[in-house]
Structure 1
């Protein structure tokens, strides 16, 4: 397989010229790969599954927010 390179003015490779038969093979591979990815279904996020997950910690939200505000002013 012979690849040709096109360089920019600085001398860095900017483009690669690929033979047409290789391009056809790659495009078929890319299409099948794209179809595989779109067919895979990602699991749906269900927030209700996480409800009450931290309830046993008995957080005081007001104190936590105050601590976060104090840390913000300390780090500035």
Structure 2
């Protein structure tokens, strides 16, 4: 007796894209605004902001592909 979950794939795809876009914007704005406000950023902060930008692009790209296309077809 297995139970199946009813996942709302369009909502998950939309929220994943919004999360990715938000991460990308926060990372990009941090690179621009951070040095203007506090001077030069330490290397770990610049690396963290760059990682946020990269992760935001990947999440924003793959969330709609996975939850909008692949998962509904595999269910």
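Here, each number is a calculation from the coordinates, and none is a lab measurement. Predicted, not measured: the structure shown is a model, and the values here were computed from it. Cβ atoms are built from the backbone, for glycine too; each structure is taken alone.
Looking at FRET efficiency 1/(1 + (r/R0)^6) of positions 36 and 52 (r between Cβ atoms, R0 = 30 Å, to 0.05) for structures 1, 2, the greatest value goes to 2. Look at mean count of other Cβ atoms within 10 Å over residues 12-19 for each of 1, 2: the largest one is in 2. Name the one structure among 1, 2 that P(r) over Cα pairs in 5 Å bins from 0, in percent of 3, 17, 19, 15, 12, 10, 8, 6, 4, 3, 1, 0, 0 was derived from. Derived from the structure labelled 2. Compute mean count of other Cβ atoms within 10 Å over residues 44-51 for each of 1, 2 and report the one that scores greatest. The structure with the largest value is 2.
helix-only ellipticity at 222 nm (-39500 (n - 2.57) for each DSSP H run of 4 or more, over all residues; to 500) computed as -15500: which structure among 1, 2? Going label by label, the one that fits is 1. In terms of relative contact order in percent (Cα under 8 Å, 6 or more apart), the structure with the greatest value among 1, 2 is 2.
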